[in-house]
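These notes open a run of structures that come right after.
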Structure I
């Protein structure tokens, strides 16, 4: 039987985004990231944006607005993936920390 989705917190996508946000926040607390405030801040903002845009999209009444916010979340997730590559290039220990 399928569970009824009544709140954004019930969405698996939001739950995964929340876990991703925490993982990125914890990762960017490491010493390697403290020196580059801009990089750390952008990673954190992108991760939080995924989570927030999913919740905001869920709360919208218009299908078009829902799609717009879900699209923003997808874009922010792409930004996180891109920044992961940048992190690998800029911080030698990034790949090891991110994959563990």
Structure II
């Protein structure tokens, strides 16, 4: 294994590990209003494009790293959409309380 591969693996592990607090914070707070959905979608699509590219190179290490990144961005986008659009409780139906004659 070349030294640059060890550096790449180490850097990828550190970067991916740095994503865990963001996911945890989003999951615990259940609020995504402060996150830009369009930005996360662009990052997700960029990473998917990168994954397609490295797949054509058949580099197993880069495919593995990019797959993890795509997974991270997919989870982030999914949680952002979920908490933005589905976290609000449904409007409760109030029974008609008008007195009957």
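Bear in mind that the values in this text are calculations on the coordinates, not laboratory data. Note that the structure is predicted; figures quoted are calculated from it, not measured. Cβ atoms are built from the backbone, for glycine too; each structure is taken alone.
Structures I, II were shown, and distance in nm of label points 7 Å out along Cα→Cβ at positions 37 and 69 at 2.5 was computed from II. Thinking of I, II, which structure, once log10 I(q)/I(0) by the Debye sum over Cα atoms at q = 0.10, 0.14, 0.18, 0.25 Å⁻¹ is computed, gives back -0.32, -0.57, -0.82, -1.27? Clearly, the read-out refers to I. Quick check on the output: 36 is relative contact order in percent (Cα under 8 Å, 6 or more apart), derived from one of I, II. Which one produced it? Clearly, the read-out refers to II. Among candidates I, II, the computation of semi-axes √(5λ) of the Cα gyration tensor in Å, for residues 5-44 alone that gave 28, 9, 5 used structure I.
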